[in-house]
Structure P
């Protein structure tokens, strides 16, 4: 029973990490708030610049950091590092799904804002 409880807790931690990673990654790579940081990153080289513009890439690093801190073990073996790798890729996969949902919502919100601006501009004319 204890192993089941630990596995359930690890699953929950991975889900939370994936959702947080998706949100953090979309926020850093897509919003106006982080434009100055993305511009600074572009001065640090091509790969760093790409990292700060690709939400999928950024999510890997956010998940890796989260798994290293919380160490959820979806699969329990004698090798912690293998268990962490499995948990990382499990959480990255979930993060990809969550990012897709968040990105679709983000695009819908941007389209709505654009339509509202166009309507306001049309009323002024």
Structure Q
């Protein structure tokens, strides 16, 4: 049976790696929340679950970006992937920090959320461009 030695495109590998890292770390965080949540305030738990949901959903979105980029290179798709990575890091990171009781600082979560929204809009633009 013939085998292929064709490697994935560099951006495809990047999006797959980011999806894997977000997914794996999300599962670790989910396990920690399930087993060690007794000492966390209810508000902190709610915040952590929100951050976790965003992280896992965008891990899945990055899988979609990877699949699309492997079929067709697009700057708009690359922009969406970059926004998903940076937005997830900023939004979920800031919300996890707040869940752990970090004092409010620079508004990183809204910046991350805005990046995520713009990234979803970039997918709409990629679809419209065909």
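Any read-out appearing in this document is the output of simple, stated calculations on the displayed coordinates, not a laboratory observation. Everything numeric in this text was worked out from a predicted model, so none of it was measured. Cβ atoms are built from the backbone, for glycine too; each structure is taken alone.
General remarks:
- Structure responsible for 27, 9, 7, with semi-axes √(5λ) of the Cα gyration tensor in Å, for residues 36-75 alone calculated and labels P, Q on offer: P
- Highest-scoring label, criterion being distance in nm of label points 7 Å out along Cα→Cβ at positions 68 and 116, among P, Q: P
- At a computed 28 (relative contact order in percent (Cα under 8 Å, 6 or more apart)), which of P, Q: Q
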